[in-house]
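Right after this note come the structures.
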Structure I
Amino acid sequence: MSRLRATDDPNALAYPQTLGWLLRSQNTDGSFGTALPIPKDKLISTLSALVALADLPQPLQDGAAHRARATALRFIYEGTGNWQTGPDLAGFELVLPALLDEARARELPLPYERFMGISAQRDAKIGHIPPRLIYNVATPLLHSLEYLGNRIDLEAARAQLCPNGSFANSPSATAYFLLRTRDEQANEYIAMLLRNRGDGSLPTVAPFEVFEIAWVLYNLSRSGQRPAEAQPLLRYLAQALTDDGVGVSREGLRPDADDTALTLTVLHQYGYPISAGPLRPFEGVSFFFTFPLERDASVTANAHVLEVLQVAPPFPRQHLIEQKVIKYLRDARVDGDHWVDKWHGSPFYATAHAVFALTASAPELCRPAYTWFKNSQLEDGSWGWFGNGTPEETAYAIQALMTAPAETLAAMTEQLRRAAAYLNETEAEPVIPMWVGKTLYGPSQVIRSAVLSAQILLARSEYARSAD
């Protein structure tokens with residue numbers, strides 16, 4: 001966003017507050033993005049920042065910007081040798097080649113040979129897709145529109161702008177478009193997000209109100225909380241849901257299996273009549289796709305689909321489809337005891353949501369997961385995949401463990417007490433982004449609802465009460 005220029009002065013930033021936020025957010029190792037050891041996020045975020053810093057008007061090139069650029073370049077050389085490891089990002093194999101092309105055009109001194117294989121991955125992803133499909137169909141590619149680089153057809157792309165002024169609810173894709181042409185609707189979308197945030201930052205995706213409502217109500221429901229005040233939100237979900245499903249928002253991104261399944265589950269929990277019909281477009285041979293054109297399936301999307309299949313009114317092939325999803329989840333296990341997922345960096349999220357779905361129909365698959373959770377707890381009572389524990393990951397562990405048999409929980413009394421103490425002490429800590437989009441993000445209301453759900457479950461559990 002700090003690459004956009006004022007309409008009346010090419011040497012002035014359109015949104016100067018974005019540069020201040022960018023400089024403040026640089027990590028001590030010179031990278032941008034996450035402070036967690038997730039290499040792809042660090043790489044994408046640091047390259048994006050480098051291109052933005054290289055594009056600054058000349059009067060802004062010195063001082064803090066120069067120092068930030070120098071340390072970021074050093075990080076790219078010294079800190080990206082492991083860039084192919086760890087969780088993927090959405091559109092990574094599309095966005096990284098485009099960023100490398102932009103860096104070359106600016107003659108930035110980078111180790112380009114290190115990233116040579118990524119262009120082949122891009123070609124494998126989009127090689128079978130007709131080049132002009134992105135201008136004619138609302139595909140998930142619109143969310144990563146910046147992958148087109150200088151090949152964009154601006155007028156054809158303009159036809160794909162959402163009513164809210166964005167490309168598929170992506171601020172970065174919308175800013176990419178605005179770098180090349182003026183559009184008042186797109187400009188107002190960016191300006192509105194900046195006004196709402198207030199600190200010069202922008203979200204990875206916005207709006208995402210369907211996702212936020214569904215996940216918050218789902219988390220609360222896991223602890224038996226179904227507040228009457230939620231009724232307007234439930235009506236909103238019911239109205240947003242179509243025969244073809246629903247996406248993260250009522251407009252913008254196309255429907256996906258994950259949001260569709262969780263919306264159906266939440267509506268069912270509150271007594272709304274549902275059917276599995278809106279999930280039909282996502283059924284594949286061996287699993288359910290989150291989006292069309294998807295290369296890899298999502299564990300949690302399939303887990304959420306399974307939850308719907310277990311409560312939907314009977315329909316032909318229902319049992320066969322359930323068994324297909326159960327087989328996919330069984331085969332997707334890592335080391336036979338936990339799961340990882342493409343939409344969250346921590347396996348505690350994936351494993352918890354797999355357990356939620358499997359307790360009713362395949363409880364034997366949950367037993368190794370309970371042991372994995374039990375053995376993964378840290379000394380301070382927390383759970384955390386990246387070294388230190390976090391309230392979010394601890395919440396998922398507790399939510400999952402509270403579905404375990406009584407004898408399992410009875411053997412964990414002290415562990416559960418330590419978990420309760422940890423959550424009570426850390427509930428106000430800042431959210432650490434671990435959800436996977438084009439970069440990592442942290443949907444704060446969703447995360448806080450998971451923590452609240454875990455706290456309620458612990459407070460009600462006879463196994464977590466204090467000895468006194």
Structure II
Amino acid sequence: MKKHAIISQCLLLFVSLILSPAGAGAQQVEFSSTLNPVGSGARATGMGGAFISVADDATAASWNPAGLIQLENPEVSLVYSYFNRRQEYSSSVHPEIESTHDMETDGVNYASAAYPFVLFNRNMIVSVNYQRLYEMDKSINDLKLNIAGGKNANIHFEQTGYLYAISPAMAVQIIPGLSVGATLNIWDKNLTENGWETRQRGEIQTVVERPAYDLLINEVISETRDTSFSGVNANFGILWSVSDKFAVGAVYKTSFDADLGQKTDSSYDRSQTRTDTGVTTLYPTAFDSHSEDLTMKMPASYGIGVSYRHSDALTVALDLYRTDWSRFVIVDSSGVERNPLDRLPVSEGRLTDTTQVRLGGEYLFIRDKYVVPFRLGLFYDPEPAKGSPDDYYGFSAGSGYSRERFAFDFSYQYRMGKGVSGDVPSVEGSEADIKQHTIMTSLIVYF
């Protein structure tokens with residue numbers, strides 16, 4: 001028992017120091033897409049996400065549910081997305097980590113069905129929506145790291161998963177030109193897996209020099225962690241058409257406590273070889289498995305948007321959006337609050353709140369039987385960090401084709417951050433250059 005306890009302590013120490021800070025119960029959370037709770041849809045993303053005061057398709061449930069009232073006919077929609085992320089790591093203290101790592105994922109990003117009706121002499125609409133909000137896939141392979149004590153490590157990290165919500169929504173027209181709406185987001189874990197799986201592996205080699213020979217010590221630490229995510233929150237929105245040309249919209253997305261269920265399995269292998277005889281000694285594998293229930297406190301966010309419709313063909317829009325990331329924490333089973341992004345207690349510093357700025361425009365080439373749109377957008381989309389936020393910037397473009405019964409749209413978005421906080425691994429002096437590419441396609445069918 002004493003020997004097993006010593007090996008288990010070694011496992012705990014090496015996983016926390018060599019693998020990412022997500023190891024050894026640290027509960028670091030790795031996001032690939034933007035952390036900011038933005039909406040979906042090829043039309044909105046083509047306009048840079050400046051959609052709070054536009055919000056005139058079914059994806060309004062994710063941007064500003066009050067905008068749903070603008071849908072005049074029943075419709076169904078489907079959004080498919082492709083996401084690619086490239087991360088280039090560097091460190092002034094550990095130059096050996098300099099490397100480039102890529103990941104990509106795709107899938108249904110949004111789906112909805114909407115039905116407008118009149119009740120009590122008021123225009124109303126209900127919709128049911130599915131939104132895949134956060135991408136969690138990330139991959140790092142064969143990253144080199146030199147550790148104090150003459151140790152050299154190869155680090156492998158792979159994470160897969162995403163977070164989604166099932167979202168019924170409703171909007172009501174209060175008076176002509178003024179509507180309110182609400183979306184209930186059910187972060188479900190029963191329909192399909194809502195969460196992520198992390199697989200980590202650290203290979204450590206140590207050379208111990210002795211007078212007659214060298215001793216080569218090889219250690220392998222492996223860990224698999226499954227995390228489920230569930231909770232409920234709501235979006236509340238208002239949309240006011242000030243005039244035929246100007247509209248103002250606002251949205252508030254409530255904070256909520258998400259339940260995390262984590263199961264962690266880890267192992268530790270050790271062997272040593274004498275260089276003079278070539279004899280290798282193998283030690284028993286140490287295994288550890290445990291489960292824990294955690295709480296992730298998700299922050300509130302809120303935004304305001306204005307749009308100007310110069311003509312039937314041209315619309316421009318501007319959004320400001322703020323997220324209270326200082327309230328983003330994980331509470332472990334012992335009640336300790338930690339920063340989800342670096343695993344340290346919040347007593348050592350909270351994350352900073354962020355403010356996004358999104359600007360976009362749409363021009364419609366209107367013909368007798370069809371319409372071809374052209375869209376452009378620019379945005380500043382910072383991510384939370386300690387001290388000042390990490391700066392991310394980007395642009396987007398999109399187009400499409402619509403007729404009486406259907407509309408097809410597509411968009412491309414580029415988002416980049418230079419010299420932002422290094423995420424995996426958490427190495428002293430590390431930073432990362434991030435480049436993200438997102439392609440979305442949307443199909444809407446009207447009835």
Structure III
Amino acid sequence: MSTESPGSLLNRQAFLNSPLWRACLLGLLVLLLQIPILLIYNVTSERQTRQQEASREVTSKWGKEQSLAGPRIIIPYLEHHSERTAEGELSTRTEVVYGHFLAERLTISGRAETHLRYRGIFEVPVYRLALELRGTFTEPDFSEWGVRPQDILWDRAHLSVNISDARAIQNSAVLSWNGQSLPFHPGSGESSSDLPGIHAGLRERLKGAAFDFQFPLELNGSGAVFFSPFGKQTTVDLQSNWPHPSFQGNWLPAERTVTDRGFEASWSIPFLGRSYPQRWTSQTAPSSISPSRFGLILATPVDPYRMVDRSVKYAILFLALTFITLWLYEVLSGLRIHTLQYLLMGAGMCLFYLLVLSLSEHLGFGPAYLLASVSTVVLLVSYSLSVLGKPRGAALMAVILGLLYGYLYILLRNQDYALLVGTLGLFLALAVTMFLTRNLDWRGLKHKA
């Protein structure tokens with residue numbers, strides 16, 4: 001038999017019905033609903049991993065990201081070193097060193113024709129890159145290195161082009177060297193046989209003041225394409241039917257035009273902007289060639305997994321704003337909403353993110369977001385019509401939820417202004433809450449006179 005006095009029971013009941021306790025309870029519900037939100041976040045990561053695996057499978061067969069460095073002339077020469085043996089006798093050691101010479105002028109022009117390949121439900125953008133490389137070399141000069149003419153191995157000279165995924169070459173490229181046709185061979189040549197690419201033997205074809213070269217190159221690739229400025233003056237003109245290029249690297253295009261049908265871009269790079277010279281030896285090879293790349297990434301305009309990942313980060317905010325709306329309706333109207341009813345509406349809001357994720361894999365993010373948000377609003381408004389008992393309350397929920405999901409879409413599509421828009425939205429929500437409750441007597445839950 002309870003020994004608690006009637007006054008204590010009334011005080012406890014008053015506390016349980018107080019707006020402070022209700023606000024704390026709703027805060028706990030919001031935290032509890034972060035468990036399904038965390039599970040949805042994990043599902044998003046898992047689906048993104050599967051998409052990346054599908055992309056790797058497609059690109060491993062079609063062609064990976066392509067990066068071109070070249071052409072350059074490579075000529076071996078002999079370097080002699082005098083050494084004393086352990087017995088004190090003078091001996092000469094000879095080693096082969098390679099001289100690398102870049103072009104005076106390098107012009108690359110071409111077109112990247114993009115296509116979509118599919119692995120299951122996942123689409124992967126790939127491209128066929130058709131290039132024309134041409135330019136001019138001057139006669140290699142060894143005088144600065146003090147190399148004797150008889151030590152230069154002209155018969156082993158070759159033109160080398162490094163290609164990151166040479167397996168994806170699609171044509172039998174033939175080098176035109178001063179009007180003479182020379183075949184290319186696999187590999188980057190004897191000085192860098194471990195690097196993927198192609199090379200052509202020049203042998204005794206380096207006698208003269210200048211040498212014009214030209215050759216076509218067709219490559220399969222995916223994701224991105226990059227070039228290294230291997231000319232004293234490097235010019236690259238590239239066209240594509242991909243309408244969403246993301247220009248990257250040490251230099252941006254001097255001129256570019258991007259439309260819904262594709263893009264055109266031109267780079268013009270003098271050698272003074274590089275951090276390596278026109279010639280070097282295998283003993284003094286610069287380490288800054290790879291960082292000097294420039295080019296573009298074939299960006300996906302709307303990555304559904306990234307967008308869902310960003311939207312999930314706003315889940316706690318949306319749950320809190322929706323529960324605050326219902327809590328204010330309780331306070332202002334005197335209606336009591338059960339805790340389980342809050343929990344069911346919160347579960348519906350959590351399911352919205354899973355709907356967006358699953359639908360976006362088939363419809364794209366925009367249509368998926370519209371369908372998921374409309375379905376969620378209809379579900380919650382229909383339920384709130386029974387919970388609140390008045391069409392006016394359900395209409396208020398429809399307006400609030402519509403504004404929230406429209407607000408979230410604006411945040412997701414305007415990443416640069418997300419902080420500003422988010423801060424203004426929170427400030428407005430706080431201002432509306434303060435305005436609606438300005439005349440409340442929180443102790444007695446009555447409006448002031």
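Values quoted throughout were computed directly from the atomic coordinates according to the rules given, and no laboratory measurement underlies them. These numbers come from a predicted model, not from an experiment. Cβ atoms are built from the backbone, for glycine too; each structure is taken alone.
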Task: Origin of the value 28.1, where mean count of other Cβ atoms within 10 Å over residues 258-265 was derived from one of I, II, III - done: I
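Where does the value 114, 60, 40 come from, among I, II, III, when Cα extents along the principal axes in Å is the thing being computed?
Values: I: 67, 50, 43; II: 91, 38, 37; III: 114, 60, 40.
The correct label is III.
Of the structures labelled I, II, III, which one yields -15000 when helix-only ellipticity at 222 nm (-39500 (n - 2.57) for each DSSP H run of 4 or more, over all residues; to 500) is computed from its coordinates?
Values: I: -15000; II: -1500; III: -13000.
The structure behind it is I.
From I, II, III, which structure was distance in nm of label points 7 Å out along Cα→Cβ at positions 122 and 402 = 4.6 calculated on?
Values: I: 4.6; II: 2.7; III: 3.9.
Source structure: I.
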